[in-house]
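Multiple structures are listed underneath, in structure tokens.
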Structure 1
Amino acid sequence: MRINVVITRHALQRLLERAPRKFKKFNVDVILNTFENIIKNGRIVEGRDLLIFTSKYILVCSKIEDKIIIKTVMQAKNYKISYEKLYKMSKEHDWNVVSFLNSRKRLKEWIDSMLRK
């Protein structure tokens, strides 16, 4: 099933802050691949917000029909609920195609402005 994704500037900034320093070069492809892998391989917990999580990252999202808006990114180890409890509350999804609605140009501008600071 296809899912459309919107990345907010705040979520992009949080990912850049939390990403391992081994990434020498942040570019649009690296960022999109990271988000895509988290979404495809993650599990979900639905509540007031939609949580998509892996053992490393948690995406806090809003879901509107077939579109999710990524609001922020957290490290799983710093989340208030343990990974094991989160896993028990979660379920699998069938999102095998991830389509990003942000323009690559806009994401590149955001990344460049964040890395200059």
Structure 2
Amino acid sequence: MNPAQIAEEMERTLARLDELVEDTRTAGISLAEAERKFKSTYARARMEARSRVGTSGRPMPEKDADDLATIASEQERFDFTIASQTMTYTREALRAAETRLDVLRSLGASVRGAGG
């Protein structure tokens, strides 16, 4: 690569970094919202289940309440898992773009040092 090509590629990488920073911010907000929805849905369903009285006149056993809450919050847990994976992906993509920029900087320095 010549210095002009390196500079162009650095500009593209910097633009991609800007996009990825915004994507990471958005993914973080989505993750927080998905976690909040999941935890509140689970807790609400668990509390409702625990307030039920069985045929013995006692509250529902903990295990049964947990199972019902898991079923009631299945979609929210799935959404939370997807949001978590999206956050992981955007962070990895951001790190990869940062690494690419570092490589381009080193390459540019090498080319300049070699008189290119």
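Descriptive notes on the structure:
- Origin of the derived value 39 (relative contact order in percent (Cα under 8 Å, 6 or more apart); candidates 1, 2): 1
- Distance in nm of label points 7 Å out along Cα→Cβ at positions 36 and 52 - highest-scoring structure of 1, 2: 2
- Test item: distance in nm of label points 7 Å out along Cα→Cβ at positions 28 and 108 calculated as 2.6, pick one of 1, 2: 2
- If distance in nm of label points 7 Å out along Cα→Cβ at positions 44 and 84 is computed and equals 2.1, the structure in 1, 2: 2
- Which entry (1, 2) yields the derived value -1.13 for log10 I(q)/I(0) by the Debye sum over Cα atoms at q = 0.20 Å⁻¹: 1
- Origin of the derived value -31500 (helix-only ellipticity at 222 nm (-39500 (n - 2.57) for each DSSP H run of 4 or more, over all residues; to 500); candidates 1, 2): 2
Values in this text are rule-based calculations from the coordinates and carry no lab data. As the structure is a computational prediction, the values presented were derived from the model and not from experiment. Cβ atoms are built from the backbone, for glycine too; each structure is taken alone.
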